[in-house]
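Every number here is computed from the coordinates shown, using simple stated rules; none is lab data. Quick caveat: nothing in here was measured; it's all calculated off a predicted structure. Cβ atoms are built from the backbone, for glycine too; each structure is taken alone.
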Structure I
Amino acid sequence: MSDRHGAITHEGERYPSPPRELEYLPVDPPEPGHAVPVAEGLLWARIPLPMELAHINVWLMKGEAGWTLVDTGMAADPCREAWGSLERDVVGSRGLARIFITHDHPDHMGLARWLQQRYGCEVWMSGEAHESVAAYLAAEPAQIYARMHAFMVLHGLESDAAPARLPTSRHDGWFDGVPALAFAPRDGDTLVAGGREWRIVETGGHCRGHLCLHDAEGGLLVSGDQVLPGISPNVSVLSSRPEADPLRDFLASLARLEQCPGDTIVLPSHGRPFRGLHHRISVLRAHHRQQLASLREACVEPRTAFNLLPVMFGRPLRGFHRMLAMGEAVAHLNYLHADGLLERSIGGDGVARFVAA
């Protein structure tokens, strides 16, 4: 188990928008390994995932030199099998000319190197994300695990309650390696694909170097994991950056995406394409504001992040989900601490506690 695996399952509370507020496109989701058109020159395909979050949406944009693919699926047999169907029935002899990766979690880029070697295509992704995943895959599992264990204990999980041994699988099992990087796009750069000019919008909070694509003329937004129609994306502090304030980055990024017109068609990485971007952003923002208020109210006496999990999630959590929840809790606590609303202290037992300022 690892930081990066912990950051990619998007396990969080479900906060579905009322159906009347989101207008889903009248297109049935494609079966795994198949694709359906959602706009001129733009296809929607689904890759199955061998995890609780059962699929990822990938987007194929037609071009003269070949298809541009947005995201890949992870390095797992069900994903490769779906790609076999797409190669036969959709991609065909045109092949892939480019892979655009929204961010460095394995469901989004796990197959990038495999596909790059298969098609000889170029890969675009954030330079920061590319460096991050390369460093992650080069690290020893024991080093990552020890850091994660220390982080959990720091925030109140008793040492003997944390897993006592390394997981049996290597932490890099869902990646097929690091692809060669042809171009590291930055915020404001453009990508031409599918007969459209897409502006690249860098967003934060879910992970660093997360890139969205906005076609202002066509009214389309490839949102990656930043805005999803049915779940709140995971916003966590990772043990590699324990002092980070990702929730602030996430809320600021929502404000940037809110500048897109309200009737923009959102193409998310999970769930169905929809209209209702502004409403969905307001739901996500309200959810996090409520969590912040609840935590501040609960910290009338010193509390650890582990103590506060029931305040945020309302149910017992174990194993993998508990690890994700701890990261979310610390993200909200760090936000309040940075605003001076909570004080943080490290006790003689080496445990961090937060109390209302």
Structure II
Amino acid sequence: MWLSGTQVELTQSNYKEFEVRIMSLKITYFPYQLYFRFEAGTSRGVLTEKTAFFIQIFDENKPQIQGWGEASPLKGLSMDDRNDFEQCLANFCQIFDNQNFKTTEQVAAVWLKAHTQQLPSLRFAVETALKDLSWGGHRQIYDNSFFNEGKPIPINGLIWMGKEDFMRQQIEEKLSQGFTCLKMKIGAIDFQTELDLLKSIRKRFSANTITLRVDANGAFLPQEALKKLHRLAEYDLHSIEQPIKAGQIEAMHHLCRHTPLPIALDEELVGVEELEKKIALLQAIQPQYIILKPTLLGGFVESAEWIEVAEKQGIGWWITSALEANIGLNAICQFTAEYAPAIPQGLGTGQLYSNNLPMPLVVKQGHIFYERV
């Protein structure tokens, strides 16, 4: 157990007792302020801190065994980035407690979705905590080789926006750390400077050696986007995420149809929860990829549904974190491992914070591991 104050010895005998005894589930939470190690630049502004809400679900008769989850709305992007989020969280906890659930299985996905409308990060947190509790409160979310055996997941190295020198420094650090896939956020500084950075990488490494992705976070105007995509395509990019702002369906379809490099939808998926609407959106735009962020999309059930819809339409996908602390990142890694991904995922954000919660998530040579002791 890796969280201070919650360590518990779970012997074989009392584990069996935990499984068979009648439970009365309760939920609580506390806020936690995260601080970035540096100013993290995006096209929506610079991030220096972030508030996460950690929830615990437990049997009131045995509160030392807890399932943990993280509700961590992303400022300026999450549907539940709202001033009254904590009040919504407190209201949900009261409703949950009043249900008098006896087992984790009683908390049906339909009930949870109905009571977390417009609150996708809360739904993700509750899903995580329930799964954790069902495995005995050891931060295990899924039974797979990532958690059990430390099997690695390939990830990209993230290059944050900033001054040119800062971005070059990040690139050198990621290359020295063994990353073979880099993702560079673009759209906040001079476009030619961004192109020059990409050009400098390509002068040293071919596309066969280093994979390059870029993420515009919707920074391009529709009328200029295709021209910029052609400029970017000169550097053999793997893909670009969300070149224009979400909600411009016809413009995005036009881009995806005529683009010289693959386009991945990201923000475009936020708030689309009904199956029929997911199918219709991807049919209307026909992107090459979609990006799945469980915190933004409403958790594992919603993300799995997106994957199924995308695969039926021949659309690729990968999973990324949304700047969660280690509780959320661990859960997303374990969910991702269920699919045994071959291409790099976006799961390298755990080292962003100076005060992250301790967790045996380790990044080495372009992979993330759950390093069991």
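For which of the structures I, II does the calculation of Cα extents along the principal axes in Å, for residues 80-151 alone return 41, 29, 19? Of the structures listed, the value fits II.
Largest in distance in nm of label points 7 Å out along Cα→Cβ at positions 40 and 64 among the labelled structures I, II is structure II. I, II: which one has mean count of other Cβ atoms within 10 Å over residues 104-111, as calculated, at 13.0? It must be structure II, since only it matches.
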